[in-house]
1. Of the structures labelled I, II, which one yields 4.1 when distance in nm of label points 7 Å out along Cα→Cβ at positions 52 and 332 is computed from its coordinates?
2. Comparing Rg/Rh (Cα atoms, Kirkwood Rh) across structures I, II, which is largest?
3. With helix-only ellipticity at 222 nm (-39500 (n - 2.57) for each DSSP H run of 4 or more, over all residues; to 500) derived from the coordinates and found to be -9000, which of I, II does the value describe?
4. A value of 21 was derived for relative contact order in percent (Cα under 8 Å, 6 or more apart); which structure in I, II was it taken from?
5. Can you spot which of I, II the value 20.6 was calculated from, given it is mean count of other Cβ atoms within 10 Å over residues 100-107?
6. Thinking of I, II, which structure, once distance in nm of label points 7 Å out along Cα→Cβ at positions 44 and 324 is computed, gives back 4.4?
Structure I
Amino acid sequence: MTALAGLALIGALLLGGPARAAFETRATAAYVFDPATNTVLLAKNADESMPPASMAKLMTLNMLFEALRDGRITLETRFSVSSRAMAIGGSTMFLNDRDRPTVEELIRGIIVQSGNDACVVAAEGLAGTEEAFARLMTERARALGMTSSTFANSTGWPHPNQRMSMRDLGIIAERLIEEFPEYYGYFAEQEYAFDGRSPQNRFNRNPLLRLGIGADGLKTGHTREAGFGLVGSAVQDGRRVIFVITGLETEAQRAEEGERIVNWAFRQFVQREILRKGEQVAAARVWMGEIERVGLVAPDDLKILLPALAQGALEAEVIYRTPILAPIEAGQELGELVIARPDMEPMRVPLVAERSVGRGGFVPRLRTATEVLIGLGREATGL
């Protein structure tokens with residue numbers, strides 16, 4: 001049996017009424033989300049596999065960061081430069097076969113200079129060959145839930161099997177931000193020229209970094225097939241937004257669209273705190289327990305993202321299976337709170353046991369048995 005309880009969460013928070021204005025993007029595909037509340041703000045062809053261009057380099061960087069975290073390499077580890085790395089076209093660090101760049105230099109070269117040669121050096125240094133590295137990238141992407149991604153190289157160079165969705169790019173962007181804060185600062189670096197070389201290619205291509213709108217990453221991309229794209233992130237007043245766009249026709253369009261999305265995401269939505277960690281939302285009945293009811297509480301402070309112009313009362317319901325059989329551990333997930341939001345997907349939040357509940361003695365068991373018998377009797381008599 002499932003218990004459904006409608007709740008009115010009453011306070012200063014008002015909802016309903018006119019909701020968010022629809023955002024019309026010129027991008028072929030787009031994905032915008034608020035990671036703190038796990039709220040998708042915009043999804044346009046977000047799950048379609050597309051050529052990612054240099055935005056695929058984010059997966060190469062993830063592989064490097066994971067190797068650093070695991071201790072397989074350090075920032076001072078040096079890799080050799082193969083003839084294959086030297087020969088690759090596109091944007092480059094201008095590495096030669098006498099160079100032994102450090103991992104840190106490669107990271108900066110990949111992020112700031114979008115160095116294709118740096119990616120190949122990193123791939124060969126970690127996996128022996130770029131082909132083997134690409135297979136590892138695909139396997140790792142699957143393990144991280146990036147179900148629409150396949151890799152044929154480390155650079156994003158055009159290839160029929162080099163594909164990512166905008167949602168997958170959002171997943172890897174969030175991972176780089178959340179899992180590797182010690183390295184994320186490299187994404188905000190605006191200028192880098194390895195050994196004073198390639199002065200014409202020393203500036204970060206991310207057009208938002210110099211606008212003073214809180215942008216701090218992540219990666220641009222462009223090929224004739226993919227168009228102009230950007231995986232971006234910005235923070236304002238402690239709130240972060242991550243977005244992915246692709247298929248723009250020019251660099252100027254990419255810059256304009258990125259700035260428009262950032263402004264829209266921060267102006268059209270507000271973040272509110274509606275529950276404190278440990279705050280009781282409901283009480284669930286316990287069978288065979290030392291107490292008859294246990295509180296269902298929020299495991300963490302609960303923040304919710306809402307349309308800025310919303311009005312009215314916030315509606316929600318608690319869903320859990322009842323009765324709950326003892327014993328119960330404190331913090332054990334017992335149900336969820338489903339919160340309705342105007343013109344947005346409902347937000348689902350787990351609810352956990354407020355305290356531990358042990359098995360009861362003879363009296364609670366007798367009471368439970370009696371209630372079961374009474375229930376069976378009512379069913380038999382049709383009452």
Structure II
Amino acid sequence: MKPSQNQPRISAMQLSFILIANRLSVLTVFLPTLWDAKNSRDTWISALLSGIGGMVITYIVVTLSKRHSKLTLIQICTTLFGKWIGGFISLVYLWFFLHISLITIRAFAEILNTALMPETPIQIFIIYVVLAVVFSVYRGLEAIARTNLLILPGSMISLLLILILLAKDFHLELLKPILENGWKPIMMGTILPIAFFGEGILISMLYPYVEDKQKVMKYSMGAILIGTFFLTILSMAVISIFGPIESANLTLAVYSLVRMISIGHFLERIEAIMVAVWIGLLFIKICIFLYAGVRGTGQLLNLKLNKFLIIPFSCIALILSYTSFKNLSEIKLYFSPKQWGIYSLTLEFLIPCILLVVSFFRKRKNAI
């Protein structure tokens with residue numbers, strides 16, 4: 001039997017919790033980025049519809065994983081397309097995992113810098129985050145999953161509490177008129193949320209290590225529903241408090257929401273709660289994508305041990321997170337439907353569809 005660090009074991013519920021943490025982290029940080037200032041009034045409709053797109057991607061990814069239940073996405077690519085073409089596709093996915101990691105590292109550092117210590121150089125926060133992530137990834141998938149079980153429930157309860165405390169300040173009339181600009185901008189508004197939901201491609205990297213595989217589809221769909229709920233409610237909350245135009249121009253919309261809370265002149269300035277939620281959720285997101293990148297690289301190179309790859313991967317992420325973006329606003333500009341939307345959905349939807357079709361025909365041909 002292989003050592004536990006080489007063959008981790010997690011449950012379908014732990015996998016779904018990881019997916020929820022990934023979605024909540026990006027949605028609560030980049031919420032205004034999903035909006036067009038001219039159409040932000042109907043963003044909550046786009047949020048609801050994006051859940052359907054997320055479910056479609058999840059169904060495809062889980063179905064592909066079921067057909068190759070002992071293989072990760074990297075191994076599936078090389079199995080179906082061979083050493084060279086499959087290896088190239090695998091390299092693209094490994095870059096994608098690293099890319100998401102470095103963007104999240106920079107967002108994490110920017111939030112700490114903006115909300116807590118604005119005078120501290122951003123490099124200090126980046127190094128601090130990467131060191132913490134290196135330690136966690138070295139501990140393995142099981143440790144990351146167990147840590148998330150401690151972080152996620154508290155984060156979700158905090159978000160719900162924030163929404164409850166703000167309910168008295170909602171002005172739902174700001175959500176009207178509905179469909180003011182028709183369906184086209186609403187459908188365009190679904191692209192980025194679907195791309196964020198599409199990060200469920202991570203399922204195909206973790207599926208072989210799930211013990212109760214028959215529950216993965218159900219729990220993964222549940223993760224989409226929870227993510228859609230929070231995206232919709234938070235969108236409505238921001239618009240109904242700040243209005244459609246101002247909301248689209250906020251840098252950290254959810255953080256601005258929390259700063260509005262004031263109850264009886266004694267419950268105020270609780271934005272530290274939101275910062276704590278971000279720290280927990282973004283930390284899990286960085287860890288799991290860096291873990292996927294390290295493990296996938298080891299599988300592509302047929303390495304028996306891959307932990308020595310953690311340091312090089314982390315160093316690359318550290319350097320690129322600092323050099324690729326100047327600030328959080330620049331990261332937000334990068335998340336556009338034409339740029340991030342096309343790029344990510346190609347990897348999250350188009351290529352998995354092709355892999356699934358090839359898998360189907362190959363097994364059918366073998367059966368004949």
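Just so it is clear, none of the values below were taken in a lab; they were calculated from the coordinates. Everything quoted here is computed from the prediction, not taken from an experiment. Cβ atoms are built from the backbone, for glycine too; each structure is taken alone.
1. Only structure I yields this read-out.
2. Result for Rg/Rh (Cα atoms, Kirkwood Rh) over I, II: largest is I.
3. Comparing all candidates, it corresponds to I.
4. Working: I: 21; II: 40.
Answer by label: I.
5. Numbers: I: 20.6; II: 25.8.
It traces back to I.
6. Details: I: 4.4; II: 3.4.
Going label by label, the one that fits is I.
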